[in-house]
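What follows is a set of structures for review.
Nothing in this text is a laboratory measurement; each read-out follows from the coordinates by a stated rule. Keep in mind that this is a model prediction, so the values were computed, not measured.
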Structure 1
């Protein structure tokens, strides 16, 4: 969320060097308030091609306690999940519109009856392009 930690910055930098489009979700207000912990002095947003601001609180947590100096209840988890699910949903919609009525290859929830069976068939159809062991 702060975009200051070395591992995140290294991952973004490595992806960029390999030619990937780097997309990051961060809290821009928070990130601009803190110093980088990376030797380059860069923050994650410096390396991203697309930056999505989660508009969270500085420090991430949002609930104050009477007898504690720090807030609790970070907002980045739920907001980040909502952002990602919105992106996935829009991508699925665009794929659906482009298929001219063909079935969209989306895995089913493994917690549904026959979900594993459905997913195994789908996986087998695409196993040459899916780099995941089922």
Structure 2
């Protein structure tokens, strides 16, 4: 049986978008994105895509590129209309970008040198939560 690790939904008019992170019975992690929409005859139609852990970094890279293109071409690009993604990027320039091997090595060295999460956040241009998650993923500390 699959286990849901994370789940969020966004209602947008007649559609609802669902994003979840799940684990298979074999402990494989995957991202599931779904759209549920009512058809003209009021039947619900669901479309889903699954992205498994080995494909996540490539997907994130392409997705981030697409978001940057959207931001660059947004004619209403002022602070009121910025997406949450764009607002976060104003304070954390590397937010949502994939971690590189070089970043991981630098993070490992910085953690072993005793740097605090607030310092790491500034160094890597990422939120403290992102730093904490990466430290846990790389098993670098007692988080």
Structure 3
């Protein structure tokens, strides 16, 4: 199956892997022909990382990935129910609470992670307090 990212990069992915490891296949309209391309809203950087969780291979080291990509990847694995990646992304988002508390809070609220909501909400108060001291 051929999938195209928002930045027009093509990915050839085994349909069976999509069916087994995600609900991405359910969320895309089934191509009527094997040569048809399915367009996705995620970037190639996000899709490349997400697809690594759908194959029998080592998982990517997300500590080396820019936060904006991690944030988008966290949203994509939730959107497509890539359960093999959800835990790793939740941990990675938690790692960014000190530096990105608002983004982590929004993610946690959208996907109902109560512990992460509390932790990141407290961190936003710390950021607000330190910002007001500088005024």
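Quick check: 4.8 is what I get for mean projected area of the Cα convex hull in nm², for residues 51-106 alone, calculated from one of 1, 2, 3. Which structure matches? Checking each candidate, the match is 2. Of the structures labelled 1, 2, 3, which one yields 17.1, 61 when Rg and Dmax of the Cα atoms in Å is computed from its coordinates? Label of the source structure: 3.
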